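Here, each number is a calculation from the coordinates, and none is a lab measurement. Note that the structure is a prediction, hence the values are computed from the model and not measured. Cβ atoms are built from the backbone, for glycine too; each structure is taken alone.
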Structure 1
Amino acid sequence: MKSTLQPVEPLGRFERLQLVEDLWDEFAAETSMETRPEVLDELERRAAWRDAHLGQGKSLAQIAQSLGVRL
C-alpha cells in the first residue's frame, strides 16, 4: 500500500475517492487465491445454500437491475 492507514473522516471527497481507487487497483493486482479459513468456510456455506435452493438465486444482472444500476 502506498501509505499507512489513517482515519478517513478528515479526508475530503476527492481524497477519499483516490483512496478507494488506490485500494481497488491493489485488489486487482492481487493474483493469489483467498486462503483464510473463515473466507473459505463462508464460500462453502454459500455453495451449500446454492445447491439446496436451485433456481432461487439471482444473477448479477438481476441484482443490478433491481438496484437500478447498469453494469
Structure 2
Amino acid sequence: MGVGGTFDVVAGKVKRAPLWMQRAGMEWIFRVVQEPRRMWRRYLVTNSKFALMLGKAVLRRRFSQAKQAS
C-alpha cells in the first residue's frame, strides 16, 4: 500500500483535491496541476505504459475470439 503522499497531506504540506474530484477519481489531475514539475513525468510515463498494455490485451483478446469463431 502506498502511503507516501499521505504523509504530506497529514503534515499540511500538500492540499487535497476538492471532494467532488476525489469522488470522481480525478485527484491525480489536481496533484499534477498543484505540482507539475514533480508529477508530470510520473503520470505521463506510467499512464502511457498502462494504455499500451491495455491496448495489447484488448487486441490479443479480439484476435483470439476471432480465431475461435472461425
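Here distance in nm of label points 7 Å out along Cα→Cβ at positions 42 and 58 is compared for structures 1, 2. The highest value is that of 2. Using the calculated result 0.90 for FRET efficiency 1/(1 + (r/R0)^6) of positions 10 and 50 (r between Cβ atoms, R0 = 41 Å, to 0.05), pick out the matching structure from 1, 2. Among 1, 2, the structure yielding 0.90 for FRET efficiency 1/(1 + (r/R0)^6) of positions 10 and 50 (r between Cβ atoms, R0 = 41 Å, to 0.05) is 2.
For which of the structures 1, 2 does the calculation of helix-only ellipticity at 222 nm (-39500 (n - 2.57) for each DSSP H run of 4 or more, over all residues; to 500) return -18500?
Values: 1: -18500; 2: -24500.
Answer by label: 1.
1, 2: which one has mean projected area of the Cα convex hull in nm², as calculated, at 7.7? The read-out comes from structure 1. Set 1, 2, criterion distance in nm of label points 7 Å out along Cα→Cβ at positions 18 and 34: the highest-scoring structure is 1.
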